[in-house]
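Got some structures for you, see below.
Read the figures in this text as sums done on the coordinates, not as results from a lab. This structure is a prediction, so every number in the text was calculated from the model and none was measured. Cβ atoms are built from the backbone, for glycine too; each structure is taken alone.
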Structure P
């Protein structure tokens, strides 16, 4: 009885993580497409080439990590016992998008170059997020 209850709780947690990171990742991917279109059609002739390149880098990393969040949600039910690592991975990848890509977007549109000091913090969040995801995989027991 107790094992069934624990299994149900784990299954419920897996579904919540799938739903949460699947939805967040999908919405962030949608936003990346919209911001990419804005950059391609709305900014191309309005900002300097170096700022446009920074903006495009922001869009690229935004999309890569949004897809990473979707993948995290999908694999969450297969990585039992690693819920904490998965949650931290999701939080850090999301924070990385906000800090890394967000700082590049704002810097490109406003031409306030000191905002670039924020970008590396987003990069560190990305690295830490991927490290937590690697940790979640590593924690899996080897099958016999």
Structure Q
């Protein structure tokens, strides 16, 4: 009877060790410095890609700012205070014209407009409108 009890304990211990090995195998981290496989979906940029993106961001901002200043100055010289015009129609026209102007300017500066997303266009057009209104306001004072 003691032998049977010993064998049962050994069998139970063997089962526990096997379960522990399987659990360890299942929870074992994937190769590659302990990275989570879900994080591999996000592509890390190389330093060259980061520098290029930074340079393109500066160029986009400068072009949009220059177009906004130009639009504000032209609006002031063409319409003055704009009291006899519907201002939001003028801003809509400025947005449309600068959108197409930027679609022509950026390829000349080696920036692909095909890679632009809605967020990028919203950003550059916001800069245009912002600079336009600030320039127009400063010229009115």
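Here distance in nm of label points 7 Å out along Cα→Cβ at positions 20 and 68 was calculated and came to 1.8; which of the structures P, Q was it taken from?
Clearly, the read-out refers to P.
Can you spot which of P, Q the value 2.21 was calculated from, given it is Cα Rg over 2.2 N^0.38 Å?
Working: P: 1.24; Q: 2.21.
Source structure: Q.
For structures P, Q, calculate distance in nm of label points 7 Å out along Cα→Cβ at positions 44 and 76 and state which one comes out highest.
The structure with the largest value is Q.
Work out which structure the value 27 belongs to, where relative contact order in percent (Cα under 8 Å, 6 or more apart) was derived from one of P, Q.
Corresponding structure: P.
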